[in-house]
Each structure stands twice: as structure tokens, then as C-alpha cells.
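Please go over the structures that come below.
No lab work stands behind these numbers, since they all come straight from the coordinates. A quick note: this is a predicted structure, and the numbers were derived from the prediction, not measured. Cβ atoms are built from the backbone, for glycine too; each structure is taken alone.
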Structure P
Amino acid sequence: MTKENKKQLEKMPKLDLKEILNMTDIYILTGLILLCLQAIFFFFADKDIPRILYTNSMIIIGIIAIAYLDTHYTRGSFFRLARRLYLMPIIFVLYSETQTFIGLINPNLYDSILSKWDLVLFGCHPNDILLKIATPWLTEFLQFCYMNYFLIFVLIAVELHLWHNDKLFSEFCNYVFFSFILINAGYRTKILCI
């Protein structure tokens, strides 16, 4: 290697993960790595496992790439916005992958038991009660409300980005991620215990 090549190599920015990753990145990467380890453990148990490994590997590389670009190329706000908004779709990916593993860990479905509980608590199935008041307008309104629930996180994230409030944005992302983890852990614990 010539001296000129060495000088060019020294000028290139280094990939120092401690420098480029924030705590939200580390939380998400840890969750993805744990799901990858779980996928390796259950590799031959389900046909979706190779897809989960591939998807998580690509997401991990993407998170590190976005963090690197956001840290080293700060002129535009595109990479900053991408870094801030990637959390929202990742939560849905983690949720769907968790559903795959729940079926592998405990394949028993408890819908019939829960349906019997509904019958005991309400005296009939809740669906029968709702059918008496259901209209197409009510159905569309409830669907609209349900879908807006998921958009709330994105809208709050965009608003915090526009305010340039990095600290509050980071706290918000951590709250969203940890609430998902707690709900998910509780769901897993319930499934394992029943």
C-alpha cells in the first residue's frame, strides 16, 4: 500500500459504533439481535424463520447505515428524519415476528377459552351485542379510529422532529419502545404460563 493510499484511508470516517449509535438505536439493535438468536434456535421449526433472519439482518445493517449517515452527513435533515422515524415500522416487524415465535413456543390457542369467559361475563357473546347497533357508518368510524391509533406515534414523532427537540424525541422513542417490550413480555409470559 502506498503512502498516498494510506493518507486517503486515514481521511475516511471510521465506523465507531459508540460514536454513532444513540440509546434508541442500541435498544432496537438488541431486540433484533435477540430475535435473530431465537430464530437460530428455532431455525428448522417454521418456514418463516429464514425470512426473519434475513429481514432482521438487513434491518440491523440499515439502522447502522442510517446512524452513520446521520452522524457524518449532517447538512440535510433527511437522514435525521429517517433515523427518527424508523422506530415506528420496526415495532410492527418485531410484533409480527414475536407472533411467529409464540406459536412455536406454545402452539395452544386460547380463543375458545376466552370465548367461554365472554359468555360467562356478558351472558352472550359480545359480538351479538354489537351486531344490534352496528351500521356501516359505525364500522367505518371504528376502523378510522383504530388506524389513527397507529398514526399517533408517527405524527408525534414528526412534530418533535419539526420542533428540533432531540431530547424529548429520544425520550418519546424510548417510551414507545419500552411500552412495546413490556406489553410483549407480558403477553409472552401469559402464553408460557397458561
Structure Q
Amino acid sequence: MDRTADSSFFEYGQWYLEREVRKGQRLDCAIPTSAPQMQSHFETRCRGKYRSWFPRGHWTIGHLSFDEFKRLMVLDVAHTRHERLVVAGVPRTLLNAAKNALASGYFEIMQPKREKHLWYYLRYTIGSLSLTGENRLVVCTLNRGEKRGSPEGAYSFYLHDGWGRALPYMVLLLQNRLSYEPVEVFCAVDG
């Protein structure tokens, strides 16, 4: 990863909450103004976007190479399994998820829970979106459970935030409809 700036959990938290507001989400309180407040906010209100080590982790902003981007580990949840984006026994890379999306026609048929991916897919095709600034991704080191059973070197980082933006971008790259532009990320490293 090409690191361009030091960052912090607090900066990530501000970015994330400001992005949620821009997307039309209504926050139930003001955006925290201190690191302890931010930690408390994420522990109680944003648990899915938080790992217990984030406040003490090493944070940077940087750009992923194409190899790092395609090797991001994606989430393994009921939706990704049901849609066959993640398949048991196959590494959970963004590249494999995109290949599975193409093979299943995921972007060809509108169905519930696909709307966000389709919306981003269309925004990329008209050139109105790039994975930088307010649309950057958030990646982090894999936890023990994610590392266990993973082929050595199969993954660059875990895709912590940005699945909705990353999958359509990878699909369009595979379709040769876009050329890879380095993806900007917040990167959190444990320890």
C-alpha cells in the first residue's frame, strides 16, 4: 500500500459519521469532538463499523495497488452466501466475489438488497464516482478468526467499510468497462 498520510481512529470516525449524514442518515446526537467520545459513540452506536482495537491501532490514509484491491477479504454473511458472492471453500476475495457476481447475473436483475450495488454500478458507468475522499474505503488487518484457515498471502486486508462501493467497481474492471485507478483507503493496523 502506498501510504500518503498518518491518520487516527478519531479522523476515521469523523469521516464515517459525516459520510452517513451526507447519505441522508439522521444521527441521534452530534458528531463527537474528542477521541474518548468517538470511542464511546462507536462502542454503543456503530458496533458494525468498529473493532475493539481501533482506538489503539495505527491508522494511515493511502492507496491500494490493483493486486491489494482484488485480494481484499470480503464479508461472509447470510446475504453474501445467499447471493453466492461468497462460496464455501473458495477464498473470500473481492476478485472472487466479483467473478461470482458476473457468473450469477447479480447486476442484471433487480432484487432486494442489490439496490445499493446497482446504484454504485450505474454511478461508476457514468463517471460520477471515484473511490477517493468521501468515497474511500476502510480496510484493516485480519482478526484471528479471519486469519485462521486462510491461505497464506491470499488476502491483503479485510474490507471493513465500502463493500457497496467496492464490488461494483471490481465487476466493472473485470468487464473492461473501467481502468483501475488506485483506491484510496483508511487503513487500520492492529498492534
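Structural remarks
- Between structures P, Q, the calculation of FRET efficiency 1/(1 + (r/R0)^6) of positions 41 and 89 (r between Cβ atoms, R0 = 30 Å, to 0.05) yields its largest number for P.
- Value 3.3, calculated as distance in nm of label points 7 Å out along Cα→Cβ at positions 153 and 177, assigned to which of P, Q: Q
- A value of 10.1, 30 for Rg and Dmax of the Cα atoms in Å, for residues 25-64 alone, calculated from one of P, Q, originates in structure P.
- Taking relative contact order in percent (Cα under 8 Å, 6 or more apart) as the criterion, the top-ranked structure out of P, Q is Q, with the highest value.
- Among P, Q, structure where P(r) over Cα pairs in 10 Å bins from 0, in percent as derived comes to 7, 24, 27, 22, 13, 4, 1, 1, 0: P
- Among P, Q, structure where helix-only ellipticity at 222 nm (-39500 (n - 2.57) for each DSSP H run of 4 or more, over all residues; to 500) as derived comes to -27000: P
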